[in-house]
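Just so it is clear, none of the values below were taken in a lab; they were calculated from the coordinates. Computed from a prediction, not measured in an experiment: that's the story for all the values here. Cβ atoms are built from the backbone, for glycine too; each structure is taken alone.
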Structure P
């Protein structure tokens with residue numbers, strides 16, 4: 001569990017700099033330069049992600065079950081992760097209505113993904129992993145919205161074609177991940 005927690009601290013810590021220290025981030029980026037800042041950020045994130053994967057994998061070998069999860073929670077989680085995948089795609093496709101409406105669909109997608117996994121999973125490691133991502137996403141979304149208000153950010157209205165592309169991309173990505181990649185990468189098949 002310690003490896004998982006260390007990985008979460010590194011990964012989410014790197015991704016929380018704008019939440020807790022926007023001025024510090026700006027001054028360090030200016031002092032180091034864009035390239036070295038991004039290189040350090042990427043290195044810390046990759047190490048953290050690797051430790052999360054390793055730590056969660058170790059924790060799954062001796063799970064501590066907290067509660068019984070009814071079968072229906074898996075179905076709800078599948079539906080919620082579909083929504084999360086569409087939101088993630090909405091963050092990547094320029095000019096779509098998802099981003100125009102939600103402003104930060106990637107962070108909201110992480111929030112929905114984490115909540116879905118908390119519903120369907122029931123161990124201490126699940127609570128630590130997905131609970132940490134959920135708390136981070138809530139704080140990050142709040143911080144991003146505050147930055148938008150302070151900067152007077154206006155999001156352009158979405159257009160139908162990019163919106164359709166975002167929705168279709170999200171659905172296709174979800175199908176590929178849910179039916180094939182999740183089992184191969186995570187070791188759990190959500191649908192079988």
Structure Q
């Protein structure tokens with residue numbers, strides 16, 4: 001079982017990346033969220049989920065572990081395959097999907113291409129308890145991190161940067177380390193923008 005593959009991205013598309021590791025090119029299926037954080041001809045680490053079927057072996061890669069965990073939760077629901085889970089994670093961020101499941105927001109999940117009412121309800125029923133087991137401490141940490149991110153976003157918007165550019169930079173920084181103060185996050189983001 002693979003945990004991650006690290007190497008040079010030799011080819012990058014919105015649906016897959018080819019990672020060159022020890023002169024072997026691994027074709028890894030990715031979500032749009034991961035695509036937005038990767039760049040061709042640079043070294044990156046992708047957390048891997050290996051799907052083995054009778055007729056194929058597929059690798060699915062994610063820039064952050066949390067997205068891989070959500071992918072694994074989604075494919076544990078009967079009727080949700082690996083490609084459907086990837087489409088869901090391309091349409092909604094991990095946090096949006098988590099909030100939709102915990103809040104029983106069927107219409108948000110149903111808005112994903114290929115997901116009908118029954119599948120959306122099944123996802124909520126089967127995953128709500130698993131996701132709801134987050135401890136209060138973790139929820140407090142996530143709330144603090146969200147507040148720091150929002151304050152940094154507001155400050156950078158006032159400096160004239162575009163929201164898309166800021167979000168991409170903040171996501172890149174926070175995926176590497178989440179223990180920033182507002183000031184540290186702004187300073188590091190300014191180096192990327």
Structure R
């Protein structure tokens with residue numbers, strides 16, 4: 001398996017056929033925002049490929065030498081077979097010169113029901129099992145509570161620095177009116 005840069009037509013196809021299935025509507029950015037950020041060099045899209053076929057993908061927000069994993073998924077028929085763990089290792093290698101690599105995962109503490117909690121816990125444990133570390137930072141983005149994890153090296157040391165990095169990546173790709181009021185740091189009293 002290897003990571004390959006995706007073309008814009010591949011990104012559009014993945015968005016329309018996979019992202020809309022792999023992520024709930026409240027977690028999806030509009031495709032034009034992704035394509036604009038890609039055109040402006042503020043976004044990177046990679047496919048996890050095996051034998052010439054895409055079996056997974058990762059979309060990354062770029063801010064200098066810092067990255068936010070925006071979307072990461074393995075195709076359903078390839079899940080629970082080790083491809084996701086391999087992809088995490090390939091992302092680390094691909095971004096070996098990055099200062100910070102952060103990822104957000106839904107916080108199971110806010111799940112609406114037991115089925116949702118179970119799914120969110122599986123996602124969280126996937127990252128933790130693959131050597132991602134909890135930064136202790138909790139955010140609410142477009143109404144969705146997330147735990148911010150560290151996927152790679154983390155130059156930001158304090159919660160404040162991690163929060164600043166998190167919101168800066170979103171500010172980089174979202175229009176001001178979409179950013180304002182939709183990205184918030186959850187204080188300890190909210191947790």
Self-check item: Identity of the structure behind 38, 35, 22 (criterion: Cα extents along the principal axes in Å, for residues 36-147 alone, calculated), options P, Q, R
Solution: Q
Self-check item: Comparison of P, Q, R by distance in nm of label points 7 Å out along Cα→Cβ at positions 68 and 172 - largest value held by
Solution: P
Quiz item: Quick one: helix-only ellipticity at 222 nm (-39500 (n - 2.57) for each DSSP H run of 4 or more, over all residues; to 500) came out at -10000 when computed from one of P, Q, R, so which one is it?
Solution: R
Quiz item: Between structures P, Q, R, where is relative contact order in percent (Cα under 8 Å, 6 or more apart) highest?
Solution: P
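Computing distance in nm of label points 7 Å out along Cα→Cβ at positions 76 and 116 for each of P, Q, R, which one ends up highest?
Values: P: 1.4; Q: 2.6; R: 2.0.
Once distance in nm of label points 7 Å out along Cα→Cβ at positions 76 and 116 is worked out for each structure, Q has the highest.
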